[in-house]
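What follows is calculated from the coordinates using simple rules that are stated; it is not laboratory data. The structure displayed is predicted, hence computed values, not measured ones. Cβ atoms are built from the backbone, for glycine too; each structure is taken alone.
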Structure P
Amino acid sequence: GDKIGVTGTSFGSFFGTILTANEPRIAATAVSATCLEPGCHTIFEEASPTFKKRFMWMSNFTDEAKFDEFVKTLTWEGHAEKIFKPYLVVAGEADELSPLEYTERMIATMTGPRQLVVYADSRHSVGNVPSANLGPFPPTLVADWLLARLNGKPMKSERWYVDPTGRINKTSI
């Protein structure tokens, strides 16, 4: 049969995660530039107000109080635990829109094959820092990882920390 792979960037990391948890036909998922903070407080209350305004417009909200209630429902909790297919998340250590601690917490709740790749000093966009310039190039890493999973190649559940020299420090998760 056909193999379905999912990629998601920024808010696509959230929606791709929810999709993967609820769609059994998906064979593997790779997300990056994460938006995985339950309730999205940082992106909507601490970052530029344009993020909130755009998301309100895209989700057809004009009442900010109602939107604030709605975003409390935006969480991987109760979903990510249902992901048993290979899952990759590529994140910046200094993500200013979705703090890394929430991605790490999500990965810790999952029990399927998973990999977290963290780029030293990188912000939300994951790149333009020595770790991304000297280590694995993030978009290529995502594409190669997804191809390998769709081709049935096994993987280890690991956390990779790409340091500023480009060296990958691997630990089991």
Structure Q
Amino acid sequence: MQADLEGAAQIARTAAGFDWTWTRDDVERFASELGWHVAEVRELGATLTTNLSVDRPVVNVHFGGNYFSAADEAVEDFSIYVSDVAPTGDAAPIEVLAVLSDLATRVEVELGESELDGADLDSMFRWDFDRVVVTLSATRYAVRLKLINPEYQNWLGSAADDDY
């Protein structure tokens, strides 16, 4: 199982300095900034193809228009695979955690020290900026970097506080 450490660092650095508007226009602008390709745009999202050296070089972009925002133009987040997807089996979570640690160390060089929430596979590294929230987290079989609209992140936090 491999991860694209330098690619993840480049994405994080670019996101932290990007002029986010969190509208659909950001999809093409951000993709262009990184040399990515917009593969598909749908009503509630888009799929991008990246140049990352991983077995699933894709980004899923989620648009608003649900509980978060009445504006169909709002972008909620970009979810990016920055590691291979581990084969199923008992060793997969151990491999994923090792890759998560390596990726977090590399991204911290670019963004500074992160906030760490959770433990083990529930771990999430988080960097908060005025215009973007960057997270790095693991699933059982892969590591994802997310670029989150701060307003959406705040909405998620308030929804959780309200026990939705």
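The table for this structure:
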| read-out | value |
| --- | --- |
| Ranking P, Q by FRET efficiency 1/(1 + (r/R0)^6) of positions 59 and 99 (r between Cβ atoms, R0 = 25 Å, to 0.05), the structure that comes out highest | Q |
| Label whose coordinates, when semi-axes √(5λ) of the Cα gyration tensor in Å is calculated, return 24, 19, 16 (choices P, Q) | Q |
